[in-house]
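Nothing in this text is a laboratory measurement; each read-out follows from the coordinates by a stated rule. Note that this is a predicted model, so its numbers are computed, not measured. Cβ atoms are built from the backbone, for glycine too; each structure is taken alone.
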Structure 1
Amino acid sequence: MTTTTGPGVPAPTTRRLTQYAAGGGCACKIPPGELEGIVAGLAGPADPGLPTLLVGLDDGDDAAVVRLDERTAVVTTADFFTPVVDDAYDFGRIAATNALSDVYAMGGRPLVAVNLVAWPRERLPVEVLGEVLRGGLDVGRAAGCHVAGGHSIDGPEPTYGMAVTGTVDPAHLLRNDAAEPGLPISLTKPLGVGVLNNRHKSTGEVFAQAIASMTTLNAAASLAAVATGARAATDVTGFGLLGHLHKMMRASGTTAVLDAAAVPYLDGAREALRDGYVSGGTRRNLDWVRPHLEAGVGEDELLLLADAQTSGGLLVVGEVPGSPVVGETVAARDGVTVVVR
């Protein structure tokens, strides 16, 4: 396992988890355009005898939501990926924080999670897996969420995540199809973990600022968004800021005007971009959004805005105290969901 020694300092290691997988973190998601083609047609009319499905497949939201009564709905989600960092304990913390984020992105509170594991037993000791699970358990405890068992298989690459169940008040549900024109857009975490993680995978350099961001729960941001009366939100993960903003605007029938200069980045992100540490997932994100994009900035800036994030912040239509406003919503423009200035 590795030891985190500080930004830019190679960590002494006996094994590097990122070298056991082709991809890493949310950057290894199936490309958004391809994924939409796969799931197209799977959504259909709900069985009238079942509890009301408030959020399903239709708009690619962060989690499924089923109403139980007027004041309670169940939120359920699953998220897993291959290592984004070399340290096993940090990998567990990051994957768990990311899985819980989908519940927070809906305005909910996670109650119970179960582990999802694939592990190459012949290549990696099970003691390393124990550290991954310990990281996930510690995040669950910090979130006030039970971590109760799970499921594991012997797989070719180390993979970890969680299936999470929570609750939300339907009156305060955050969803990606509820944006309205004339509102500010807030971003609750800086961007840049994608290029920093890609640099880490290539060089072994450790970036404490990226780990700190990826292990920060979105609980406080979610509570703040709900308290201000926000109705539309999503979390920024593998499709990048541009991809998730495009999905939200398309689902809502609105357009976003993004102020590129207002978007915060982690230290070292621009240097990692300059040095070429851009993932294929990031380039696919930009290619997917580009037909719906009106851009007044250069390609490098667009790549940072499309950077595939892991365990990113919340993108909220509304002003969230303590978080930067990075743009605004406007009435829909024909064929354009995002304008970058």
Structure 2
Amino acid sequence: GETNPQLWDRYRVAMVLSGAGDALGYRKQLWEYCESGPQIHTELQDLGGLSGVHAALPDWPVSDDTVLHLATAEALATGKEGEPLLQELARRYVEAMADMDGRKPGPTSILGTSQLCPGKPNGFRIPFNPKATGCGAAMRAMCIGLRYPHPSNLSKLIEVSIESGRMTHHHPTGYLGALASALFTAFAVRGLPLESWGSEMLRTLPAALQYIRACGVETEANVGAWSYFQEKWEWYLSERGLSDGQGPARFPAPYSPEERDAIYKSFSLDGWAGRSGHDAPMIAYDALLAAGSSWEELCSRAMFHGGDSDSTGVIAGFCWGLAHGFSGVPEGNHVALEYRDRMMSAANRLYELAWGERPS
């Protein structure tokens, strides 16, 4: 294919701005656990606004989200496929858990990685878990769409996102979040209109269910728990007037930080916005639809709300970066970001594997 400098550059920006979205939404635990969007917005103003934030150590580390996302990206960057790739993912997820000091990994990720036995036959599989509905799979899967962006890659994208997701979150509400994050990335790479992403993702679910049945791994439990994710997304798209994939999106009025806290909660499974596999990508998507080309507006909606703001931020920052590059992003938000070099080199390698050419 012919070199598209904008595209390989956007691969890098996406990886970096996902890390920035994570660090901003996390604020060293202060904001991830804050239940009030308005309070976060007030504290942000006290810091001098978004352009006053220098997202660097020690005050703005990346959280478990980015550490695990890098584990996914670096496993994919090896170029392995099939079972060797799944073993590689499992190995890197286990390894990543040694880098969690001060990063607050979720209990399901801790449990899931403790059950993995990389290197052993099927050592990348763990038992079905009726409680594994969290966003830990969704927040680390965006880069799968960088590796498999083409329509012809769809079955690979489905397989890798589901299998990587259920290495810790073996429940459809959890691992379908990984499918959503990976698909949204692929759609962004292809330049599909944002308004169509939700309905396109829903159109992919029958193929995902077919994959689950074909695998034959705890099929009954998986099929039994399947419907929640789909029904909640159908409800959301109908709320936004996007069921047919045609815009423009309809938003509540008013929709200030205070109203968003209440409405994001209505997306959620248990009252904690963005904590689950279905609603972390949903809040990110909601923010992308409303923010247009404004990084500041994106952060206001996806990174600074009362809920799991680093997990919604890591997904939103990634997809926004693919569409807009660094345009209008304050340099301080990303230039000194922890692990920035790892993000850049993983992005380069994923571009090379997906497009068969080296980025300049």
Structure 3
Amino acid sequence: MNIKALFPGTSIAAITGMAALFLSSHYAAPAMLFALLLGIALSFLHQEGAFQAGIEFTASTVLRVGVALLGFRIAFDDLVSLGWSTALLLLMAILTTIAFGLVLSRTMGLTKTFGALTGGSVAICGASAAMAISAVLPNSEHKERDTLLTIIGVTSLSTVAMVAYPIIANYLGLSEYHTSIFLGGTIHDVAQVVGAGYSVSEQTGDLSTLVKLVRVSFLMPVVLMMLLAINAQYKSSKSEGGSTSFPPFLIAFVVLMSLNSFVELPELITTTATEVSRFALVISIAAIGMKSNLNKLACVGIKPILLMIAETVWIAGFILVALMYL
């Protein structure tokens, strides 16, 4: 690793990430969306030889570090405290949303990998899931474009849901408990769940955030299943470049989550790791934006957006119908 070669690109990504966090704190909008848009505005830097290596490093290696450190945000006690029926509901919502995305993407003439990418992002934790899933997908011509489009889509839809879903819950007369499950079980990004939950009440904010963290805990099992499916498909088809090795960040995520579950860690460690993870993901998205090609993004059409909207409606409808029987 040549630190001198990486420094210009990683530095500009870090500065862009800090700018995104500053804008997010002042304008109450998602930091990841700001990072992505700022990164796109600086995409010309990726063409410069001095910045390219660092941008590539941030968009790949730093991304994996950020995803791995998400393990500190989750503990098995969260799953137990929520109860088996709610955990089962979340699992079914996740699996059916991904399956719906796979089927609908093929029906709309889109690729299965794009359906898996968007379905997993909508089902689990928005932009963070998009980046984790993208990291295990086989390399392809449109992989970066699809990841970028998915991040923009799920972040925008999550922001809309943060405003609209508390209104829907109130209109439907949902109890505080059901409102918490609805918000935590359907809004894509953690930050938007927090915003929506605490806009209703402090108790709703606490419970909806817990529900969301349990949903996030399914990220690595889902990514692992996708990885196994990709490798199985590769072995059956013997297609070149289709197989993906088991990524170390998956192992690191599981180890850190287990450590957080079974060892009473100081709050300083978990809080610091969570903040480092958040910053790593923000600057990674900025780097992904810098690598983007707007001409390719403009050519995708309306179908991918309609797919993400349909997946969002699916998981919201699934949870609402299920709550009638809880």
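Determine which structure produced the value 17.6 for mean count of other Cβ atoms within 10 Å over residues 252-259, calculated from the coordinates; the candidates are 1, 2, 3. Source structure: 3. Here helix-only ellipticity at 222 nm (-39500 (n - 2.57) for each DSSP H run of 4 or more, over all residues; to 500) was derived from just one of the structures 1, 2, 3, and that gives -17500; the source is 2. Taking 29, 16, 9 as the value of semi-axes √(5λ) of the Cα gyration tensor in Å, for residues 140-179 alone derived from one of the structures shown (1, 2, 3), identify that structure. Working through the options, I get structure 1.
Have a look at 1, 2, 3 and say which one yields 37 for percent of Cα pairs over 23 Å apart, for residues 68-211 alone, as calculated.
Details: 1: 44; 2: 29; 3: 37.
Only one of 1, 2, 3 returns 37 for percent of Cα pairs over 23 Å apart, for residues 68-211 alone, namely 3.
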